[in-house]
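Student: Have a look at these structures, which come just after this line.
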Structure I
């Protein structure tokens with residue numbers, strides 16, 4: 001399916017697609033969205049000469065993308081008959097992937113608060129997380145179906161999450177913090193969730209006859225503790241990218257992968 005210059009491109013997803021903390025911030029976008037002109041969608045659109053509508057929004061779940069919420073518009077509404085490319089990076093918030101890693105990495109006084117400890121243990125509960133993955137699979141399938149109805153000629157790409165945690169043991173202080181969390185070993189949990197997210201995207205894409213971009217697999221050697229990271233370790237600011245989110249190099253890498261996927 002050819003995507004000509006000037007074609008409409010809709011980028012959907014949560015903070016991992018929006019790029020909070022990466023300069024420059026997208027002018028006119030709600031500050032809470034965290035949208036950056038340096039996210040992978042903007043980079044790819046500039047290179048390919050596409051007309052981008054970026055509706056990514058930090059904190060969004062797949063339900064928000066489909067139906068909207070009090071603070072977020074339904075991202076699916078941006079897709080129109082003339083749309084020729086749609087990318088989706090979402091699902092981590094449905095599972096509690098990044099929230100759990102972030103909360104568990106807070107400095108000790110905050111990390112010890114009962115409410116925060118309760119939230120982390122809730123995120124990693126095995127029974128609850130199985131239900132969340134089932135809901136995520138259903139929502140992603142519905143999302144792809146609705147995109148196909150709205151834009152029958154659009155190419156849809158489900159874009160995976162860049163690797164955050166190292167695939168092997170590390171003595172890094174922040175990893176020690178994650179391992180000693182009341183929710184259990186969040187390093188092992190985070191690796192498992194990342195794999196299950198990839199498997200979910202791949203399964204939905206295969207069933208719906210759309211594309212899956214295996215960003216996680218292609219970034220295994222660029223985790224946050226690697227010599228050339230594409231994601232950030234935990235830090236108490238958004239500067240250079242939010243904690244456990246893509247840095248500038250990571251967004252460029254995803255744009256490169258997307259262009260190869262599109263055969264460009």
Structure II
């Protein structure tokens with residue numbers, strides 16, 4: 001039986017992916033806090049604070065060999081202009097959104113099975129400024145580059161990061177609480193929550209499976225579940241194999 005480890009399993013996306021993996025015959029181990037909100041979803045759950053390195057080391061030492069690691073950890077706080085933000089909170093978000101997640105992967109790495117898959121979640125702001133969400137944006141870009149670096153170092157593994165787009169999860173409560181500090185993000189979030197739009201959990205899951213099935217094309221890449229043509233089958237994979245720059249962080253060159 002294949003085994004997946006999900007950090008931040010109490011996140012709405014984490015719950016959804018766990019349920020779908022279990023339905024497809026996987027065993028799942030989940031890391032997180034406030035696990036009682038999950039009920040019995042059929043996963044092995046480990047209560048651990050992701051910002052406590054000692055707890056993490058102990059928890060990861062008890063996890064069985066794994067085929068897939070998924071990180072669903074994320075917070076957007078502090079929301080507001082950088083120079084008006086509490087810097088300690090800003091730094092803590094960088095650590096939670098990037099370093100803590102990589103620490104888990106580092107701790108788990110020696111206990112991986114052959115040819116593992118690793119998925120992180122990207123966020124907005126990769127291509128354009130995401131004003132008032134700098135800690136969230138920068139930490140996601142950190143992870144995007146790490147996927148490329150790890151893919152170059154560990155050729156037997158498949159590292160990818162998927163941006164799910166706007167999803168109906170509890171993370172939007174952070175923007176509503178921030179109010180005017182969120183700038184234009186407040187109205188964008190309010191309009192989204194008042195609409196019937198949003199990426200489905202099934203699309204997020206199917207996109208992950210596509211990346212796992214198209215390893216040579218996916219590894220080291222930053223994908224958009226909403227905007228990329230992965231639903232068309234192998235055509236996107238074929239184009240990516242022949243383009244080493246696509247879906248990666250690159251400096252745009254002005255010709256002439």
Structure III
């Protein structure tokens with residue numbers, strides 16, 4: 001722990017993933033939204049219920065637990081997910097996966113950046129990743145404060161993307177935590193990077209959560225079963241409102 005950071009660990013751990021790219025130099029007209037999803041787990045539930053449920057799913061469909069659930073490969077039925085080319089297997093797998101995510105106790109805080117609107121509204125727009133990270137960290141801190149858990153260390157787990165990218169993200173994370181946000185200093189938040197090969201259940205769930213959020217923001221009228229499940233897990237404000245509390249869409 002760095003000097004000044006709390007020595008006690010909180011009861012929570014946060015797993016993070018993204019959907020879409022955060023480049024503003026070239027916006028894909030089919031995917032103009034960058035989404036960042038924070039999935040917050042109570043550690044006791046994560047250990048006793050969430051991880052075993054997803055391990056069981058993997059053993060049932062592949063006979064081992066080496067498979068990494070990756071939304072892009074699942075949608076394309078590629079790699080280990082070529083078993084989904086069979087229509088019966090595909091239907092059964094999605095039923096089981098949806099059930100596992102729906103049953104898993106966790107809270108979602110997400111930010112979605114519409115890159116076209118950002119470019120049209122600001123002459124010198126900030127990075128979509130930096131914007132989304134700040135929005136999510138502010139809401140995470142408020143969520144922890146509501147549970148009197150902001151005086152203990154909470155780790156934010158992010159998938160490795162490369163030394164340069166990870167370094168830039170860590171620098172931005174530290175800048176926000178040091179007080180460049182709407183909440184104040186966040187000495188209780190710390191970031192850690194994990195390789196996909198670690199086969200982290202939390203990171204895989206975050207990956208599965210991020211994509212349907214971005215698709216919903218792009219076209220809210222499109223049927224989106226995965227989003228319907230995720231929506232029930234958003235951090236809620238007064239009256240059960242999730243927009244602005246569990247989901248921040250900007251601008």
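Every read-out reported here was derived from the displayed coordinates using simple, explicitly stated rules and does not represent laboratory data. Everything numeric in this text was worked out from a predicted model, so none of it was measured. Cβ atoms are built from the backbone, for glycine too; each structure is taken alone.
Student: Looking just at distance in nm of label points 7 Å out along Cα→Cβ at positions 36 and 60, which of the labels I, II, III belongs to the structure with the highest value?
Tutor: Numbers: I: 1.7; II: 2.9; III: 3.5.
Across I, II, III, distance in nm of label points 7 Å out along Cα→Cβ at positions 36 and 60 peaks for III.
Student: Given a value of 17 for relative contact order in percent (Cα under 8 Å, 6 or more apart), calculated from one of I, II, III, which structure does it belong to?
Tutor: On the way: I: 22; II: 17; III: 32.
This figure was derived from II.
Student: Let me ask you something else. For distance in nm of label points 7 Å out along Cα→Cβ at positions 84 and 212, which structure out of I, II, III has the highest calculated value?
Tutor: Working: I: 2.7; II: 4.3; III: 1.3.
Going through I, II, III one by one, distance in nm of label points 7 Å out along Cα→Cβ at positions 84 and 212 peaks for structure II.
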